[in-house]
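Multiple structures are listed underneath, in structure tokens.
Every read-out reported here was derived from the displayed coordinates using simple, explicitly stated rules and does not represent laboratory data. Being a predicted model, the structure only gives us computed values, none of them experimental. Cβ atoms are built from the backbone, for glycine too; each structure is taken alone.
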Structure 1
Amino acid sequence: MKKKIQGNSQRPRLYVFRSKKHIYVQIIDDISQKILLSSSSIAKDLKAKLPFKNKANSEISILIGKDIAKKAKTKGIKSLVFDRGKRLYHGRIKALADSIRQEGIKF
């Protein structure tokens, strides 16, 4: 039986999707079925800060992790449920999670 990860209003779900070129992060409240915050490597406000164009690597994941953590702090979110999908906790996903933890968000 597969365990389903769910978030609520006190502890929303942080969903990570990684493609070959980009990485996308969303903070979701599953009870009200709403996306609270999102960030990605194709976001217009982050494109100027990215060291490489159309290149997905750990440095970009760290920048996106810091961005989503700052957005979460402004909304008052202090803890999350981490949902990496079927991907391994390795490489870019690990770098993203570590950068979010360094900003003070717990999961």
Structure 2
Amino acid sequence: MVNPWAGEVALEIDGQRHVLKLTLGALAELEAGLESETLVGLVERFEGGRFQTRDVLALIVAGLRGGGWQGTARDLLQAEIAGGPMQAAKVAADLLARAFAVPDGADGGS
């Protein structure tokens, strides 16, 4: 079971259910992989529907790694994702939204 309040999203890959989460470490790894781009630019592309397949793959890998997976993007090239590319894109968008959403009633830790 995933906890959306903790930023978690589920995805089935090769018949196995994985929990993805964009932890601070996963976000740092993702940002390093974007090279000169920023996370803000990535969020803007998703919000505008202008994301690319590489954006989806990078987010899925980062989310998997944040969930404890030890693989790389290369490991996913031949993987079967339940729901196909559309499900992968939805999960990637959900990961971004949940990573940066502030829960209702949050007061910033005061």
Structure 3
Amino acid sequence: METLGRRIKKIRKLNEMNQIDFSSRVGISQATLSEVEQDKYKPSVEIIISIASIFHVDLAWLVLGTASSNNKVIGVNEVNEKEADLLLLFDKLKANDQDEIIAFIKMKLSRY
């Protein structure tokens, strides 16, 4: 099961940041971030909200590992790590770029 610490680490890695830069951006020490990522320390609500806001991730996913009620449920309870990475990166794209990616995937699937 993916923990809060693992999700925070995933956000940091997807944004290609080291612990020093990430912790500075969210307002905690690098040592605290290290403990958070190892699930030895639980961050405050303010830090969790800050991470969700700064890195544009769904708060429910960050805290609970699930999508919030305003997101679509696509018939699965869990996604693998590759799928989660893809979704996080896809979410960062502008709408027209997302549409291009969807069209590309549909084109690729039509070949099978």
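Taking relative contact order in percent (Cα under 8 Å, 6 or more apart) from the coordinates of each of 1, 2, 3, which one would give 38? Going label by label, the one that fits is 2. Here distance in nm of label points 7 Å out along Cα→Cβ at positions 13 and 61 was derived from just one of the structures 1, 2, 3, and that gives 2.1; the source is 1. For the read-out Cα extents along the principal axes in Å, a value of 49, 26, 23 was computed from one structure; give its label from 1, 2, 3. Considering all the candidates, the number was obtained from 3.
Which structure, out of 1, 2, 3, was helix-only ellipticity at 222 nm (-39500 (n - 2.57) for each DSSP H run of 4 or more, over all residues; to 500) calculated from, if the result is -9500? Derived from the structure labelled 1.
Work out the source of 3.4 here, i.e. which of 1, 2, 3 gives that when distance in nm of label points 7 Å out along Cα→Cβ at positions 5 and 93 is computed. Checking each candidate, the match is 3.
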